[in-house]
Structure 1
Amino acid sequence: MAVRAITFDFWRTLFSDPREPVERRQIRIDAVCKVTGAAPNEVHRALLTSETEFLQHHIREQCTLGPIHAVAIVSRELGVPIADNAAQDLAEIFGAAILHYPPVAIADGLEAVRAASKRFPIGIISDAGISPGKSLRVILERNGYAPHFKHMAFSDEVGVAKPQALMFDTAARALGVERNELLHIGDLEGTDIRGAKAVGASAALFVGDHDRYRSNNSADYIIENWNHFLELLPTIE
């Protein structure tokens, strides 16, 4: 089936996150301490637990917890109830921390997105987490990406995570194509590549930020970097 739309992953495909999440975590620690009166080291341990549970839930259930769930886990771990209004405020702070310490745009990604949008309707299919789709949209907007995307499917908004078919179905419907007419580009074999292939879509493995799956993947294309993609784009069409 011919490719009639292209979708991009966010993490380690368009944006890299070279720093440890220390600064973002500190924002969350300070906010929880202010609300609960708990000691910073106790809050730190509770946040680490929430991050571990997020990852386990993501792998096991293939769906995404959000900032409000992180607040609930922290409250549970501290043994301190947090009122609903305060919990919502904390969730906003948790989710927006990434905007203060954002990931870094991968070189030439904007040029690649711009070029792809001139040939195809394009979208985002990306997992989220404590940093929700709402915040990732802001990062895309700040960096000039957002106007080029016809649709963005983030796992916390869709209700499931990659490799679940609904992530790809949602994007395909919004882009006006069948799901087997998508080309999805991402960095992970288990979610991006296998998820796309399972619904009959084409898949491209992006190795410009890491190459751990280069020698063992089921992708139709391997993209070395975004300049390489620009060279491949006419042949994909």
Structure 2
Amino acid sequence: MSKEVKDIQILLAEDDNNLGFVVQDNLKSNGFKVTLCEDGEQALKTFAAHHFDLCILDVMMPKKDGFEVATTIREINKDVPIVFLTAKNMQADKVKGFMLGADDYITKPFDFQELLLRVEAILKRCKLLSETEEEIIENYTIGTYQFDVKNQILTHPKKEIKLTKKETRILTFLCEHFNDVAPRELILKNIWGTDDYFTGRSMDVFISKLRKYLSEDEHIQINNIHGVGFKLEVKI
């Protein structure tokens, strides 16, 4: 059931006191209710005692790390969205995080506005935010292309392409994760409703089509991050 921002409860587990308070204050200033925990054990006790709509977990925490906390949270509630915060930038850690059911993964240092947009995007996809509170982006600039989401049109000075509904949804998802990895499993579950072998092959076909549509600009790339997902980048 959709809620307003003021009704969204977020569990934030971060052992860096300064960062924890800054993130908590910023989320609160944007209307969210945030409970801050300083270690993994405290986070689990708090989660078990209260209802939360989303969890933001630091990976490297004392007593129990973020991966351990996420594993237990998933045993209690398999649906609550989880976002990992970490100073680590190793691909293996991201793979592990997504395998544990993470909805997103943000590497420190990060821009708070990016975190806020990711949190709102996850709540929107999970239908936890009411439409009146969602930030709806109808147009994206991708290199020399303009992407009109509402009308499903991708425009380049040389051509205009009418996208299918599924192409539009995939490209929107990639834009929401611009310059970062859009998890393969998350794309499949959000757009196809399942992440089996056949839908995976279908998604690969759609990604190939989008690459072709964007080929007029040589700086645009949709990179396949093996085992994790896809990254839309504009390299100049």
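Read the figures in this text as sums done on the coordinates, not as results from a lab. Small disclaimer: the values here were computed from a predicted structure and weren't measured. Cβ atoms are built from the backbone, for glycine too; each structure is taken alone.
Kindly point out which one of 1, 2 the value 0.90 was derived from, the read-out being FRET efficiency 1/(1 + (r/R0)^6) of positions 85 and 173 (r between Cβ atoms, R0 = 30 Å, to 0.05). The correct label is 2. Each of 1, 2 could give mean projected area of the Cα convex hull in nm², for residues 109-220 alone, but the derived value 6.7 comes from 1. Taking mean count of other Cβ atoms within 10 Å over residues 189-196 as the measure, the highest value among 1, 2 is held by 1.
Kindly point out which one of 1, 2 the value 13.9 was derived from, the read-out being mean count of other Cβ atoms within 10 Å over residues 53-60.
Details: 1: 13.9; 2: 23.4.
Clearly, the read-out refers to 1.
Sorting 1, 2 by relative contact order in percent (Cα under 8 Å, 6 or more apart) from high to low puts 1 first, with the largest value. Here helix-only ellipticity at 222 nm (-39500 (n - 2.57) for each DSSP H run of 4 or more, over all residues; to 500) was derived from just one of the structures 1, 2, and that gives -15500; the source is 1.
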